[in-house]
Structure I
Amino acid sequence: MATHSNEQLLAKKCVPCEGGVPRLTTAEAAAQLASVQGWTITPDGERIRKEWVVKNFMAGIRFFEAVARIAEDEGHHPDLHLVGYRNVAIEIWTHAIGGLSENDFILAAKIDALPIDAR
């Protein structure tokens, strides 16, 4: 997979994946990670994750509602976590292949473009 800039990722659309596509290698995922600021690869190497601290509970809910709209439009759905009423985290991976694909980085870039009411 070619590494894309954040701007290139924002311009792309997630491609439906029903499996049969190879996961990104560790090196490919690490290279692409540089384009999505603040995201990390989970220790198992199968997901990317980002955490934020928001102003309050409702700020977290509003952020997740905006994420849900993008996820639905892209047909690619992340795991959303709200802990301690203002700590939010998102994990993204391509379920059908049990690892990372270009779609994950496209969605991460689009999530990063959303406004968030951080503390």
Structure II
Amino acid sequence: MHHVNLCVPEGSADAEATWLVDLLGYRTAEPGPDVAKLGNPRWFEADDGHQVHLSVDPEHRPSGRAHTAVRLGAQLDTVLARLEASGEAPRVITFDGDRHAFTKDPAGNLWELIGPPEG
């Protein structure tokens, strides 16, 4: 996967950016000059190179089931601790030999965070 483009409602891009960087561990990525001409792109990148792009949509309605799943590996516990410290309570289940934590971002988009089983 190269990137996922997520919609956020007007006025929530800053909260979404903070959530991605401070809680999930993404870093801000700078789009190239051609993309920058398209408006105010907000891009974020993970250590493995995959990106999250944000698009403002005034009619944004988060899906009840569609979600973004990312494999965090050994970083899952660190991310879960940050989420819990921020007041979020991800739902964690184990299947197919991995832990899967489900949480929502500030825009209401569902995320599945995947890491190794506890132990």
Structure III
Amino acid sequence: MIPGRMNNREMKRMMAQMGIKSSEMPDVKTVIFQGETKDYMITDAQVTMVEAQGQKTFQVVGTFKEIPKSAKPGQQAEAPKYSDDDISLVMEGAHVDRNKAIEALDKAQGEPAQAIIDLTGQ
């Protein structure tokens, strides 16, 4: 049972005794989950990794956005047209200008999350 009034140091000590390790991941800025029909992006992410019993669990806090997939993999339109939302999402997520965002969307077959991953090298 965890006592009601425990400071941060005591909590870390107790977790270490139970074999639980917790560490911040300060270099992570964006987290993208790729789904079948849409992707999920968390910007301005604060990520904490908790390791217990050989399992790693991640806690992610940030600004959440759903990104619908506009084309299936392997299917490429002749003249792709991207919404301003998709373009601005790539611009914001990868910190690039509009032209680079459109080029990345072309290479990613219109998928904003993939374009951001390609531009940031993650």
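A value of 13.8, 42 was computed for Rg and Dmax of the Cα atoms in Å; which of I, II, III is the source structure? It traces back to I.
In terms of relative contact order in percent (Cα under 8 Å, 6 or more apart), the structure with the greatest value among I, II, III is I.
None of the figures in this text is laboratory data; all of them are computed from the coordinates on show. This structure is a prediction, so every number in the text was calculated from the model and none was measured.
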